[in-house]
Every structure is written in C-alpha cells, then in structure tokens.
Structure I
Amino acid sequence: MPLSRAPRWRGPLAAVLGGLLASVLGTGLHAQILYIGDTPLPLGAAAAIVLSCAATVFAGLWAGAALWSAVAGLLAYVVLGLFTLDLWDTPLIITGTILEEQPGIVLAGRIWLFGQALATIAALLITSRVLAMARRAGAQQEA
C-alpha cells in the first residue's frame, strides 16, 4: 500500500502548531537549572532542545514533507527571537544582552536560543530520512 498524500492544509497547520508549541513550551522548560554548588547545569535548556526537535519532526512527518519541519523550526526561532526582546517587563529568554549577567540564567538562555537552530537542522535531516525510508518501503510493497 503506497503512502497517501497528506491534505494541503496539514502542512501549514503542522508548522504553526509545531513551531509555537516548541517555542512556548521550550521557553518554559529552558529555565530549569540544576545547581551543584555554584556550578549551573542547564538541564532544562537541553530538554527544551530535544522537545523542539521532536515537535518539528512530528510537524514534518504529520504534514508528509520535510519542508514543513523546517518551517516549524524557523517559526520557533522567530518566536524565540521575540522572547529575547524587552517587550514585557523583562525578556523571557535572558542572553546577557539586556539585563546584568547572571551566569546560570544567561547560559541556559544562550543554549536554548542557539540550540534551536541546531534542533531545526537535526529535525530536517531526521524528517527527510524517515520520509525517504517510508517512501522506499511503500514502493517495495507496490512492486
């Protein structure tokens, strides 16, 4: 049985939902910092990157095209950029450019902000690979 094509509306919806969920939930998660003595371990930032990668992979797979995975990651990155601005009382992601330096918080913010770009690239590669394998399997079943 060949792979069925996803409806056209599914791609944009997947990208918007995946990008917004990844950015909003990841921003809340990135602030979880474990301190061992004075040493910060930004475990939340690492978890946020994994969450973002998973959400954008899901968006691309649900839409049936790697392009939508990339769009979801790009949207997430744009939202993160907005979260670093001082639009509210304080930015939601602190990268050391607006407020005084607080090493653990700044480290977590930078890991989350710049790790999002890597998560998008990884999600694009994973989505492309999985879809290619699924198409190959579908073609072999047809033959």
Structure II
Amino acid sequence: MQVGISRHIKISYRQDMQTVIIRWQQPVSFTEFKLNCLAILAIAKENAASSWLLDCRSKGEVTQKESQWLVEEFYPKALQMVSSQLCVAWLLNPRQMQRLQEGETFTAVTEPHPNVHRKAFMTEQEAVEWLEQSIAEYSCRQKTN
C-alpha cells in the first residue's frame, strides 16, 4: 500500500510483511533526511510496524552526521513511540556497502544496540529475507491477542 510520496521519497507500508518501506529517490539535505525519517515514525506507529526497510541506494551515502542523529535521537524516539524492539534493513549503494565491509564505521548500522536489530544489504531480496527471519527471531512484530 502506498502511503506517501514527495519529490524525493516514497514511503509505503506492506501489510503482508508488517514493514514500513522508505525509498529515497535522490540526495536530500540533512534536514530533509530527518523529516523523512520522522515520517517513518508516524506510519510505523499508525500500523504498529517495528520492521523497516530503508532504501538509500538512490539517496547517496548516508553521512556520519545522519548516522549519528539516527543513533542518538531517532532510534530512541522510535523505541519509545513504536515498539520495544526494532528490525531495520538498510539498502546501501555499492560504494558505501564496500566501505562498510572494509571496516568503516556506519554508526546507524554498526553500533551495537540490544533493541535495534540492523543490517545493511545491497539487494532487496536479501534485506526482505533478513527482515522476515529477524521479525520471528527478535519479536519485532507486535503481538496480537
């Protein structure tokens, strides 16, 4: 289901996966990046979705400033507003993925956090498979009565 579109992002909610998906279509400023991420929170809260796919391949590289903001402000807010556990799959462009594999720090993915389970991918198929496994393993799906 398509939820929102702007000139540089597409945000949707896939009910079958209980996953919020955000796709950046072009590079954005730090302010736009923060606003886009906050839009995820609104949709995630509305749908009780603690599983997210962030497609940054067309956005360009996620900066250290963006990454630090995610860890220090966004993830804590998401844990407070949406769920006590989050599963976040990152789709990165090949250059950033290579640098990550070579040991470069990407705080939003590499910094340990007991309640935010994250992993970076280059293909959507791998990301979706990981999300499905993680949802079961970490209980990132809201429990129903």
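Observations on the model:
- If log10 I(q)/I(0) by the Debye sum over Cα atoms at q = 0.11, 0.20, 0.26, 0.27 Å⁻¹, for residues 15-94 alone is computed and equals -0.26, -0.89, -1.43, -1.49, the structure in I, II: II
- Which of I, II yields 41 [percent of Cα pairs over 23 Å apart, calculated]: I
- When helix-only ellipticity at 222 nm (-39500 (n - 2.57) for each DSSP H run of 4 or more, over all residues; to 500) is computed across structures I, II, the figure -25000 traces back to I.
- Comparison of I, II - label where relative contact order in percent (Cα under 8 Å, 6 or more apart) is highest: I
- Here distance in nm of label points 7 Å out along Cα→Cβ at positions 23 and 111 was derived from just one of the structures I, II, and that gives 2.2; the source is I.
- A value of 21.1 for mean count of other Cβ atoms within 10 Å over residues 87-94, calculated from one of I, II, originates in structure II.
Just so you know, all these numbers are worked out from the coordinates, no wet-lab data involved. Please read all numbers here as calculations on a predicted model, not as lab measurements. Cβ atoms are built from the backbone, for glycine too; each structure is taken alone.
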